[in-house]
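**Q** Each structure below is given as structure tokens.
Derivation of every value follows stated rules applied to the coordinates shown; laboratory data play no part. The structure presented is a predicted model; accordingly, all values stated were derived computationally and were not measured. Cβ atoms are built from the backbone, for glycine too; each structure is taken alone.
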Structure P
Amino acid sequence: MSKPDTVAALVDVLVDESRPGLSASERGVVADYVRSTLAGMPDYFRIGFRMLAMMFEIAPLPVHGHRFSYLAPAERQAHVQAWRRSRMGFRRSMIAFYTTFACYGLYSLPRAQDRAPAARIAA
């Protein structure tokens with residue numbers, strides 16, 4: 001098995017909520033934007049978000065027997081929705097954070113059909 005990529009898997013679920021037909025390369029651009037946003041955070045935030053991402057990644061193990069990034073698309077969506085509706089504020093906040101930056105990245109992509117695919121988001 002390859003190394004899990006929690007951010008790419010989570011961004012994929014969030015993109016599917018708005019634009020399910022988005023190409024894999026454009027999804028990669030959005031995931032790269034979210035990763036670079038995380039990388040640009042101060043250490044004290046970045047460490048916290050890294051720990052939350054690790055918790056999010058392994059939370060499905062008891063129920064599904066797999067980490068988040070290895071789940072089927074429907075199971076991934078259910079896991080995101082469970083965190084989105086959680087009673088625990090840090091879970092809701094984490095999903096809101098990733099949703100915000102995934103949406104920003106998603107809607108920053110050029111939409112004109114005659115343009116070349118974006119290599120990165122200019123933000």
Structure Q
Amino acid sequence: MTHKNTAWGKTALKWIMVVPSIMGVINHFCNLVEWEARLARRSLIKIALLAFVTAILFSSVWLCLLGMFFFYLISLPMSPTLALFFIFLFNILLLIIVILLMSRYKSYLFFPETSRMIRDLVKK
């Protein structure tokens with residue numbers, strides 16, 4: 001009986017010694033996740049700021065292009081009102097194209113194939 005108690009005691013002691021190691025690994029993992037979450041948050045803020053700056057710069061470039069297009073149309077024998085109307089139509093056409101593309105790609109946000117697979121599994 002002593003041999004069994006000694007073997008059980010050694011096994012219990014090994015398991016007790018493993019617990020601090022496991023806790024240390026879990027603690028290290030949690031610290032790593034926390035550090036990476038802070039790093040991801042900082043990166044996300046920087047990306048959002050850079051996206052805002054990019055949008056401003058892109059808008060100014062677009063306005064410059066429209067201005068150049070306006071002056072080109074005026075250099076032709078065309079009235080300024082008609083030139084502005086053509087620029088307006090051009091912008092409306094681009095807006096319609098962008099809206100159609102957005103509505104087309106919006107359907108992919110709902111995971112259509114995955115949803116179909118889940119519906120098929122539920123039906124079975």
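**Q** Given a value of -0.37 for log10 I(q)/I(0) by the Debye sum over Cα atoms at q = 0.11 Å⁻¹, point me to the structure among P, Q it was derived from.
**A** Here the read-out was taken from P.
**Q** I've got another one for you. Given that helix-only ellipticity at 222 nm (-39500 (n - 2.57) for each DSSP H run of 4 or more, over all residues; to 500), derived from a single structure, equals -33500, which label among P, Q identifies that structure?
**A** The value was obtained from structure Q.
**Q** Moving on. Given structures P, Q, which gives the highest value for distance in nm of label points 7 Å out along Cα→Cβ at positions 30 and 102? It would help to have the intermediate numbers written out before the result.
**A** Details: P: 0.7; Q: 4.3.
Comparing P, Q by distance in nm of label points 7 Å out along Cα→Cβ at positions 30 and 102, the maximum is at Q.
**Q** Here's something else I'd like to know. Where is mean count of other Cβ atoms within 10 Å over residues 54-61 largest, in which of P, Q? Mind showing how you got there, number by number?
**A** Numbers: P: 16.1; Q: 10.0.
Once mean count of other Cβ atoms within 10 Å over residues 54-61 is tallied for P, Q, the winner is P.
**Q** One of P, Q was used to compute FRET efficiency 1/(1 + (r/R0)^6) of positions 22 and 62 (r between Cβ atoms, R0 = 35 Å, to 0.05), and the answer was 0.65. Which one was it?
**A** Traced to structure P.
**Q** Starting from the value 0.90: which structure in P, Q was FRET efficiency 1/(1 + (r/R0)^6) of positions 14 and 46 (r between Cβ atoms, R0 = 30 Å, to 0.05) calculated from?
**A** Working: P: 0.90; Q: 0.05.
Computing FRET efficiency 1/(1 + (r/R0)^6) of positions 14 and 46 (r between Cβ atoms, R0 = 30 Å, to 0.05) on every structure in P, Q gives 0.90 only for P.
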